[in-house]
Every structure is written in C-alpha cells, then in structure tokens.
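Asker: What follows is a group of structures, each given as structure tokens.
Just so it is clear, none of the values below were taken in a lab; they were calculated from the coordinates. Predicted, not measured: the structure shown is a model, and the values here were computed from it. Cβ atoms are built from the backbone, for glycine too; each structure is taken alone.
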Structure P
C-alpha cells in the first residue's frame, strides 16, 4: 500500500489565499478616512475660492469710485466753503470729491457714474474726511485743508466686505 503525502506547506497556502474579514474592514476604514479628508479639503477650497471672488469684486467696485474721482478737485472752486453737493447737483454733475461725502449706491456705480445692474445685492458707501496734510491719520473740520481721505465701504447683502481708502490733495495755490 502506498500513501500519497501532501506537503504541509501547500495546504497552508490553500487556506491563506484571500483576505480575512478583519483585513477587509481595516482597508475599508482607512480608505474611508482618506475619502472624507479629500471631501473636506474640497469643501474648504470651494469656500475659500468664493471668498476670494467676493473680495476681488468688492475691491474692483471700490476702485471704480477711485477712478471716477481721479483728477477732480477736493472742493468746488466756485464755492469752496460748501461741503458736500451743491444745490441741484446730481451724480451726473458732481464736479468735486466732497460732493460724494455720505453717498451710498446700491446697485453700485462704476468709474463712468453708471449703475452696475449686474450686482443688485452689492452697495458702496462713500465717506470723505478732511485730514491734516502733515499727519494724514488726523481728521480736521471739513473744508479746512486741501487734503481729504476718501473711504469706500463695499458691502454685499448688508455684510461689509472691504474698506478701501486713499488720500487726495488739491493743488496748493
């Protein structure tokens, strides 16, 4: 009688040819954590991208007001003691920077004084303050110097997005 002996190593290989349930569960858990991290990264990236686009729009709207004021005198040459818009002036006829003090525009305006209808939820608020020409952070009574700080606050749906400021000077006599 002859016996066929099966080597023990080949029988072991036959039993270890697949993954165990624990190994499959660990792989699934590790991959799940990776996928969740990627989804969270995508969500944060999307929010950051939206915030950046909103900030770019706000800065461009503020720069439109600055462009509109380039070359304008600080005060009206014919009535320099009057602060703000003179009687009968409108946006189309504002001829000096102080005319814009306290004005708000919603929808906002661009550098050509045209309302930007594509942005109905946006607004611009303009503040013009006279400043000491030797210390630009110090405000002085309106109309007392030839230097003004213009601040444009741009908001979207009532939420302030940015403040954009610059200083303008009238030519000294």
Structure Q
C-alpha cells in the first residue's frame, strides 16, 4: 500500500483537530473556563481564541486547495467554547467529505501561493501542505496546549495524542 497525499494531510489534520477539540473539552470543565479563551502564553502572543482561529483557517485553506474549491474565510467570533467547537466541527466535516482520488490528484498541481502580504510563488499542493499548512497547524495547536497547561488545565502528552490514538 502506498502512502499518499491524502494519508499525509487529511488524516493528519483530522487527528490534530480532534486533539484540539479534546483539550478544549478538558479546559471547558475547569472552574476558570470563562477566562481561558483570552489566556496567552506571553503578553505579546495571540490568545487561545486566535490560536484556534488560525489553526482552523489554515486547515480550511488546505482542504479547499486539495478539493479544488475556494476556501471559506471564517469570522473572528470565537468568544465561547461552543463557537470554537462549531468552527472545528465545520472544518472536520469538510475533511471527512474529501475524496481520496481528488486529494491525491492535486499533489503536484502548481498554484499561486501567497507567503505573506507581498510575496506569491508557484507551489504544489503537496509542498503547500507540508511546508506551510502542517507546520502552522501544529504550531497553533501546540501553543493552545501550552496556554491551557500554563493556566492549570490538567492535560499531558496523552491528551495531545488523543486525536490520533483516542484515550478512554
């Protein structure tokens, strides 16, 4: 069996977004849950809500590119856990609906790819996935995990893996 673009993108992002959902559910159980969405690792870093927004927007941009459609640009309104969960579920739904053959057919397709506000290059979908999107999604979900740990949410490494290897 060959390891494909679908395997290295769709399955991976589904896992990391499921992890994000899991750690947010753990955060929502805390007595200080109402303050967690605006918590930050450091004062000059984005709060938890922005970590979620950016991770889901990058994920949406990837699934749109891999399924040959325009990406949805989400609003910034993630002021409740319910809205955060809804955003993640919306993106996961798109990932769940992705057809393997369509995704795999996009691997080598070159498209203009914006890297920053003033810089656009031609990049394959596989290159975009592995050098732009996946590092960003992992970074922002890991930062969300770090924020929650800093704020006292009792999560650990097993919780980070929950989306990949569900724990009971």
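Asker: When relative contact order in percent (Cα under 8 Å, 6 or more apart) is calculated for each of the structures P, Q, which structure yields the highest value? Don't skip to the end; give the middle numbers.
Answerer: Values: P: 17; Q: 38.
The structure with the largest value is Q.
Asker: For structures P, Q, which has the highest computed value of distance in nm of label points 7 Å out along Cα→Cβ at positions 71 and 87?
Answerer: Numbers: P: 3.0; Q: 1.3.
Ranking P, Q on distance in nm of label points 7 Å out along Cα→Cβ at positions 71 and 87, first place is P.
Asker: Kindly point out which one of P, Q the value 18, 45, 28, 9 was derived from, the read-out being P(r) over Cα pairs in 10 Å bins from 0, in percent, for residues 55-126 alone. Walk me through the numbers on the way to the answer.
Answerer: Working: P: 20, 52, 24, 5; Q: 18, 45, 28, 9.
The correct label is Q.
Asker: Let me ask something additional. Which of the displayed structures (P, Q) returns the greatest value of volume of the Cα convex hull per residue in Å³ on calculation?
Answerer: For this comparison of volume of the Cα convex hull per residue in Å³, the top structure is P.
Asker: If distance in nm of label points 7 Å out along Cα→Cβ at positions 31 and 111 is computed to be 4.8, which of P, Q is the source? Could the numbers behind the result be given before it?
Answerer: Numbers: P: 5.5; Q: 4.8.
That value comes from structure Q.
Asker: Out of P, Q, choose the structure whose coordinates give helix-only ellipticity at 222 nm (-39500 (n - 2.57) for each DSSP H run of 4 or more, over all residues; to 500) equal to -17500 when calculated. Let's see the in-between values first.
Answerer: Details: P: -12000; Q: -17500.
Derived from the structure labelled Q.
Asker: If distance in nm of label points 7 Å out along Cα→Cβ at positions 103 and 151 is computed to be 3.0, which of P, Q is the source?
Answerer: Values: P: 1.9; Q: 3.0.
Answer for the origin of the read-out: Q.
Asker: If you don't mind, there's one more thing I want to ask. If you work out distance in nm of label points 7 Å out along Cα→Cβ at positions 39 and 143 for P, Q, which one comes out largest? List each step's numbers first, then the result.
Answerer: Details: P: 6.4; Q: 1.6.
Max of distance in nm of label points 7 Å out along Cα→Cβ at positions 39 and 143: P.
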